[in-house]
Structures are given as C-alpha cells and as structure tokens.
Structure 1
Amino acid sequence: SLPVVAETWDGWLNDINGFHVTAEDVWHALDSAHGGPIEEGSVGGGTGMICYEFKGGNGTASRRIEIRVSKDAPPRSFIVGVFLQANFGRRPQLTIAGVPIGQKIPGQVYKEENGSCIAVVATDAPLLPTQLKRLARRVSLGLARTGTISGNGSGDLFIAFSTANPNV
C-alpha cells in the first residue's frame, strides 16, 4: 500500500505560499508514522482549521452497526469510523439538531466560502470498491446536516477503505 497525502487550506492563518515543508520534513513524517489512537483537536493538520468561524480541528466518530449480508443470514456486527478535518462553514450556516443556531450568534468574520474538509471513512465490513465509493460520497450528506454547503472555494476530499479480508 502507498501513503495517502491530503491537505486542508488554512491560508488565512499562515504563509501558505511560502513552501516551508522540506524533503526532510516529509521523510521525518513518514519515518515517525505509527499506529494507535489518532490525536484529535488542534494538532497536526488540524492546527489551522476553522469550522463555522470557530476553532476547528481533527475529530473522529465511530459506530457499531449490524447488517444482514443475506436475508437468511443472522445479522453481523461491523464498525464504521470516520476521521474528519473540519475546516468549513460560515457561522450563519451552523445548524445543531435541525436548529439554525448560527444565525443567532453575532460576529460573522468571513464572507467567502473558502476552506476544505477531509474525511477518511474506515470499516471492517467487507465492501467492494464501488460500495466504498458510495460510502465516501455520503460524507457530504452528514456535513449538510450541520448546515454547511460546498462553496466554490471548497477543496473537499472524502475517501473510504475496508480492513476486511477480501476472501471472507
């Protein structure tokens, strides 16, 4: 397998055109990559994230689901997890549990629809590549429930993979 590299735009907070990442930085990142829990919040790539004009960052969510793989089979349990780098949304768009709460919060800072969002969906369900593609496309539906839209300046990237053994 090959490493996957993605980026979220935080140009309003740093010198994004300064080309500060060196080859040594890349090799250090690859050499120090490790398993285990993912750091959440304002760390790593999440440091410069802004979500609905509040501090954004890295976050995760997971659910255990039960699916019948055929109508006669008993339900099987699988895990679906998502890593999200939240860097999107204007404050007036913020919706919580269907309530447009962002419209009640003063202080809109940004007028443009810039930003980006990265979501990585992982599951142990034995899904085919076309099914994983469908799963990745559904991320935008979840984001829409929070009120965001995908503006012309958005650079959104959603990917999905399965850890299931293809022979199962």
Structure 2
Amino acid sequence: MDVALVSEKTIRIKGKTSTVIVDPTSSMSKSEASTIILTHPEDSTLSEAKVEGSRITIKGPGDYEVGGIKIVAVKVNSGFSYLIDVDDVKLLVGKGSEVMGIYEKIEAFHIAVINADKEFKYSQIPSLDVNVVLVYGEKKEDVVKSLGKNSQKMSKYSVTYDNLPSEMQLIILER
C-alpha cells in the first residue's frame, strides 16, 4: 500500500487492486483512480476533472467498498474524516482538527494521514497511538516542531501490514 502526495492538497492511496484520490484539485496532473474522496465537498478549490476512471465520488457519511477498499466516512465539524482499509492497513484520513476530534470514537487504525492546512492541537498527535503519522499541508513543519520528534521527508510512503513499524514514525509528505 502506498500513500503519495499528488499536489499540495491531494493525496493518492494505492492498494493492490484499487486507487483512491483524496481532495483532487485542478492544479494536479491527471491521475487514474477508482474512487474520489472529498473531505470538504463545498471547497471550491477541489475538482474531479483531473481524475480518470473514477466509479464513485464520496462526499458524505456512510460505509462504502470500492475495488476491495473499505471506506467509512464520518462527519466531523464542517467536513469529513475517513477510515480507509487498504490491504489490511487501516488509515484515518482528514484535516488535522477533524482527525483529532474523531480518533477516540472509531476503531483502531495503523496510519493517520493528516492534512495540516490550519492550526490544530499538534500536541495531541502522540495520543493517536498509531504506527505511522503522515503529515502534509501548509502547517506540516509546525507539526514537526511542536512534536520535537525526528521525522523523515518523502513523496511516497509504502508499507504492508506485516512491515508496519512498532514505534510511531512521523513522515512529512512533500513533492
């Protein structure tokens, strides 16, 4: 399973059988995916035009399964956070304040994928009790400074269930 930064706001989650694009924008290059996920459907900067082959756009609460990827969408504040199960690796995906507002109410997950586009309580991140925290967005460096934790920078993070780290890793996604 891979998580890659496609544009400043957009990530691609690729499993063995299917691909999900989260928050596509008109500034990204063309990509192929079976599913599009919108964390804030009313955001005028989001655009589905550059995603080819999509069978569904998820922009509301509910349980979904597309191409072997299970997705649970939960409304939080003014947007949505998503619990995504790809190749037995469970990811919690969303904007910082929304991820931090919901993580205690959902089942366990392995990876938190956080769009740090605004200020939120960075100090709560260690309480997520996850194997990996992937951070991207305008405030990503603020997250690293706040945590005082060593981080790695990469454009794509790849992992399998069997290779999840035992201690929390902080990864900064950048292009």
_For mean count of other Cβ atoms within 10 Å over residues 10-17 computed as 19.4, the structure of 1, 2 it came from_ = 2
*Which one of 1, 2 has helix-only ellipticity at 222 nm (-39500 (n - 2.57) for each DSSP H run of 4 or more, over all residues; to 500), as calculated from the coordinates, equal to -2000?*
2
*Which one of 1, 2 has semi-axes √(5λ) of the Cα gyration tensor in Å, as calculated from the coordinates, equal to 31, 24, 13?*
1
*Of structures 1, 2, which gives 1.8 when distance in nm of label points 7 Å out along Cα→Cβ at positions 66 and 138 is computed from the coordinates?*
1
*Kindly point out which one of 1, 2 the value 4.1 was derived from, the read-out being distance in nm of label points 7 Å out along Cα→Cβ at positions 114 and 130.*
1
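The numbers here are math on the coordinates, done by the rules we state, and not lab data. This one's a predicted model, so the numbers in the text were calculated from it and none came from an experiment. Cβ atoms are built from the backbone, for glycine too; each structure is taken alone.
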